[in-house]
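Please treat every number below as a calculation from the coordinates, not as lab data. A quick note: this is a predicted structure, and the numbers were derived from the prediction, not measured. Cβ atoms are built from the backbone, for glycine too; each structure is taken alone.
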Structure I
Amino acid sequence: MPRIRSAGAAASGKRAGNALSYLVLGVWAVIVLVPLYLMIVNSFKPTSEIFLSPFSVSKAPIFDGFRMVFEEGNFLVYLFNSVFITVLSIVGVMILAALASYALVYWDVRLARAISVFFLLGLMIPMRIASINLIIMLKGLGLLDKLLGLLPIYLAMGMPMGIMILTEYFRTIPRELVQAAHIDGAGSFRIFWAVMLPLARPAMATVAIFNLVNIWNDLWFPLILIRSESQRTLMLGVTRLFGQFQTDWTSVLATLTLATVPILILYLVLSRQFIEGLTAGAVKE
């Protein structure tokens, strides 16, 4: 009897835990999806209707906001700039973080643990506190008010998270695989490029998505570092739609709706690898 009761209590506790987990996930889903719903629905309404009935779907949707974005604004220029700096930054972060993680895990580095802690400190210290020093540094390098001036900042922002994810992932790959490649005559670079990178695709996808969201949505650094119209990113370009006394919310919401499309597409393409990368190493054999 005591054994049966303990089993029943464990099952009840598990059900309660599952119910709590689903409740938290449901609340989180509402918090995330409701703003997206409001943004998309209200991008097809005139500004007056947005404030009268923000939650309702317009019976006579308009496309003036989208038309204005393409005809009067520099949306395509901003979009190209955002795609360019985001892709360049993500590729740079993935390559540099993978190289550093591979060296920390598989090479006999004396201060490997200290170096890992040093990189992890980057997750606790926000880059914004160094904004003034970054402006001075980029001015000295001739990169102030240049799109490429954002590249070293985004690399520094993405490296800590990338190294943390890839280091843990590389540790799940058997060392015997690397040793066998060495025995076959492969050098360190060939092992990294031909063996480790293909195996690390799920973790690389996770690093890419995390950095995509942070870089694509960043407004702070473009705002303080870029002034030229031709160098503006998409998020910075949206600020032009905010007037001092009046704001065309239809155009603002239409622009933001279009800005979410690349993120959604990439997430849908990489969602399976993203989940695999997050769960890698959670259960060790």
Structure II
Amino acid sequence: MRVSFVSDIHGNSAALADVAARAEQLIVLGDLLDYIDYRDPGAGIVGAAFGRDPVQQLIDLRTVGDFAGMHVLSVALWETLADPRGTLDAIVDAKYRLVVEALSRASRPPLLILGNVDELDRWTAVADGTIDMVDGQVIELDGVRLGFAAGGASRRAGPPPDPATDDRPWRPFIKPAADFARTVASLGAVDVLCSHVPPDLALMRYDRVPARAEMFGPGLLESIDEHRPRLALSGHVHQPLVQRTRRGRTECVNVGHFARWTTPFEVRW
């Protein structure tokens, strides 16, 4: 079987449709949406809501490392809208419909997890059961066991926002660290460990362009050390220091920034 892994689609649904049509088995490791498009400020969710110029301001702040300034500006932008959540939901739903259409070209049902730049409730509503989100599941393909851990992981103290009272317009799929670790632990021993965010390995976490260590998945490294899977596959970091590295017998691989390169990482077994 030839299995094609992609991650960080970030709105490139046309390229995803092409890969889906060619893949024997497609597996998507998250970040279907493009919140801010750093190459085309007019695109992405924020570009669709506010236009090119405000997005360029956000990009300029990120370039100089002013993430606090980015947050302040982002909050101020959403507060200019009469219905921030309704506006964002409409944009997200339209983008997710394009993803569902792209994945419908696959010859067999794709396997999919969401990334940190995704919205679980909107995906669930739009996909409507047509494409399963396999977070926390172990799937066997031709005798090979694959385990899946979706989303990002927050290391902030305190409980996560209550969905019933959370009025933020943008609600990315980020789990509390303990919840993410429990998901990974529940998978047990698998042959291929699949996640959106990488394990806590500096070579896999560090992104060369923003020059910082990115989010990692709590429990992934511990699972690799305990169960020694054949492969540990992830995405999230667009320009890692290395595309692959070894941890004991496990080959850890960043499957690539699909939005830019449009090439799947393929494995045969």
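Quick rundown of the values:
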item: Origin of the derived value 0.35 (FRET efficiency 1/(1 + (r/R0)^6) of positions 66 and 218 (r between Cβ atoms, R0 = 25 Å, to 0.05); candidates I, II); result: II
item: Among I, II, structure where log10 I(q)/I(0) by the Debye sum over Cα atoms at q = 0.13 Å⁻¹, for residues 26-185 alone as derived comes to -0.92; result: I
item: Origin of the derived value 1.00 (FRET efficiency 1/(1 + (r/R0)^6) of positions 106 and 202 (r between Cβ atoms, R0 = 35 Å, to 0.05); candidates I, II); result: I
item: If volume of the Cα convex hull per residue in Å³ is computed and equals 215, the structure in I, II; result: I
item: Distance in nm of label points 7 Å out along Cα→Cβ at positions 130 and 154 - highest-scoring structure of I, II; result: II
item: Ranking I, II by mean count of other Cβ atoms within 10 Å over residues 74-81, the structure that comes out highest; result: I
item: Structure (I, II) behind the derived value 1.00 of FRET efficiency 1/(1 + (r/R0)^6) of positions 98 and 178 (r between Cβ atoms, R0 = 41 Å, to 0.05); result: I
item: Label whose coordinates, when helix-only ellipticity at 222 nm (-39500 (n - 2.57) for each DSSP H run of 4 or more, over all residues; to 500) is calculated, return -10500 (choices I, II); result: II
item: With relative contact order in percent (Cα under 8 Å, 6 or more apart) derived as 22, matching label from I, II; result: II
item: Among I, II, which structure scores highest (criterion: mean count of other Cβ atoms within 10 Å over residues 90-97); result: I
